[in-house]
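Once you scroll down, you'll see the structures, which are given as structure tokens.
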Structure 1
Amino acid sequence: MKTLLSAFTALVSFGMIVGSANAADLVLYTSQPNEDAQATVDGFKAANPGLDVEWVRDGTPKIMAKLMAEIEAGNPVADVLLIADTVTLERMKQAGQLMAYKSPEAANLDASLYDADGYYYSTKLITSGIMYNTAAAMKPTSWKDLEKPEAKGMVTMPSPLTSGAALIHAQTLAGVDSLGWDYYKALKENGAVAAGGNGGVLKSVASGEKAYGVVVDYMPIREKAKGAPIEFIFPEEGVSAVTEPVGILSTTKHAEAAKKFVDYVLSKDGQEGFLKLGYIPARNDVALPEGFPVRDKIKVLPINAPEALKNSEKDLKTFSDIFGSNG
């Protein structure tokens, strides 16, 4: 089974070039969508006139494979990473590949959203909850509702074998006493399908092919605003979250510019930029996007990044044993 984790260190062909990276004041590697990455860089440059930024974008597994190949070759190009999950940056912290930096902006974040030693900081919350087609007979309020006979054969979800957010989601729910891996076994027995990524889930439920889906929040909320026949709910037990953390490479050649970038994405201006893109900002003093409930109505379930890292291979195997390895 070729897992996401093995991809992190694989030497792969990667068809993107940094271009004039050697001449840039800062090089960013990111898993943000292209439009979001450009908006983030534009905001940073507006706040730091005169600094030139080069950025490279791909999914977290591919961007990490590129970076690890560069590190192995002794020539890492990136100064800063802004990618999907803290587990990946925890792995890099433990390997000595990140630089500690105590950003003054961290005072505006909940302590659970950043590394106490300053190696990485969450920039936003992207939660996973339940979307459903408005034609569905049942309107779910709980994760357990997806086990019910009304949902038989009508549930789809992304696979942890292809989605980093889905792995974090599975690890999070597996740690909830009332759910655990038995919950996933019950979903499988009820005909749930786990394959591909979040985009496929959105398409399947919006089209009516499936009635219910497990998906990251901003996708269905954006599509509902455009008129799609879907709803998104934050289940009563709570939701998992990836937090798109930012961290500085220990090999950075532009440490001062990298620190400015970390400060910017955690600043009120930077966080309001993420708000405009439709994400839940990490800062407590910034509002939530239209279509989301108020912040204190969203219960984010805890996950311990070092523990999740230690258990990732085992958890991927457990999920694969339940749903099969074709995700």
Structure 2
Amino acid sequence: MPSVLICQAMLRRRPGRFRDVLVEAGFECIDPAPGLALTHEQLRELIPGADALVLGLERLTPDLFAIAPRLRVAARTGVGYDGVDLEAARTHGVVVTTTPGANHDSVAEHVFALLLALTREVIPNNAAIHAGGWVRRPGVPIRGKTLGLYGLGRIARAVAVRAKAFGMRILAHDLLPPAAGDSQLEIERVSPDELLAASDVVSLHVPLTEATQDLVDVGFLARMKPGAFLINTARGGMVVDADLRAALESGRLAGAGIDVFHQEPPPLDCPLRGAPNLILSPHVGGTDSGAVQDMAEAAAQCIVDLYRGRWPSACVVDESLREGWAW
């Protein structure tokens, strides 16, 4: 009986349609104890006996592929796959899949949760009242403000839908051509410098690559409109933490909302801890209860499809494996 190692922390030892999909196809689900993302040491212990993985934030390095001779599929719950060494996966014939379309609305809602908490000072106001205070200050409106989407994929377009409802002007920078719905959302394509200079809010929506690693550095922040807000629900590696802290401490930025980090959880000496006007959340943007189940079922279906000889092209990261690949 083939086995699936359930790595995703939010799914371990929990019911869901994804389990039915796997069990009905003849798979045994292996569930480690609930907790955080599996460590490298835990994966080294568990991965040799797995035929497939349902991945959360785990990192798959070449040495792990080397000790997993049975592994055929690594199904990621989400759209990012920067934690997986694709060259090693290709070398060992492991198909890596993602779940596009399963959590973009969840992330978009979280973008606005962070933004509204910042502009309306929800957290300091709450803390002040709990402490016996009562300080009333006007918040910052977002209606009529300019939102800059750095990247314009499925998540960014979901953010744009909500931004339009709030009455915001929407700018975007992306190298891909415009999509059919962009004109209806009144999205204006601009250069990176134009976007940074004009946006009251900059929201990051590009994948983490060599080109975007440390993208938001002192130069990027200096080109942003003074008093702007930064939102990052994409990947922590795109932001230089010390530079962001300096921009917040100097008042160059009015605030920032960060859902993703270089290391998760961030270490105690992370420069973002304790920075002013900064709201942090533990990489939960794409994981509301509905999105988690949708992603889990989509990942499970990818595993079953591949097991049964069907190739889920829309979800496969590396199409070069298709020819000649078999379970």
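No value in this document is a laboratory result; all are computed from the given coordinates. Predicted model, so just to flag it, every value in this text is computed and none were measured. Cβ atoms are built from the backbone, for glycine too; each structure is taken alone.
Figure out for me which of the structures 1, 2 the number -1.07 belongs to, where log10 I(q)/I(0) by the Debye sum over Cα atoms at q = 0.29 Å⁻¹, for residues 67-114 alone was derived from the coordinates. If you can, show how the numbers build up before the last one.
Details: 1: -1.32; 2: -1.07.
This figure was derived from 2.
Where does the value 18.1 come from, among 1, 2, when mean projected area of the Cα convex hull in nm² is the thing being computed? Can you show the working numbers first?
Details: 1: 15.7; 2: 18.1.
It must be structure 2, since only it matches.
Work out the source of 0.20 here, i.e. which of 1, 2 gives that when FRET efficiency 1/(1 + (r/R0)^6) of positions 99 and 291 (r between Cβ atoms, R0 = 30 Å, to 0.05) is computed. Spell out each step's value before the answer.
Working: 1: 0.20; 2: 1.00.
Comparing all candidates, it corresponds to 1.
Kindly point out which one of 1, 2 the value 25 was derived from, the read-out being relative contact order in percent (Cα under 8 Å, 6 or more apart).
1
If distance in nm of label points 7 Å out along Cα→Cβ at positions 243 and 275 is computed to be 1.1, which of 1, 2 is the source?
Details: 1: 2.0; 2: 1.1.
Matching structure: 2.
From which structure (1, 2) was distance in nm of label points 7 Å out along Cα→Cβ at positions 235 and 259 calculated, if the value obtained is 4.4?
Values: 1: 4.4; 2: 1.7.
Derived from the structure labelled 1.
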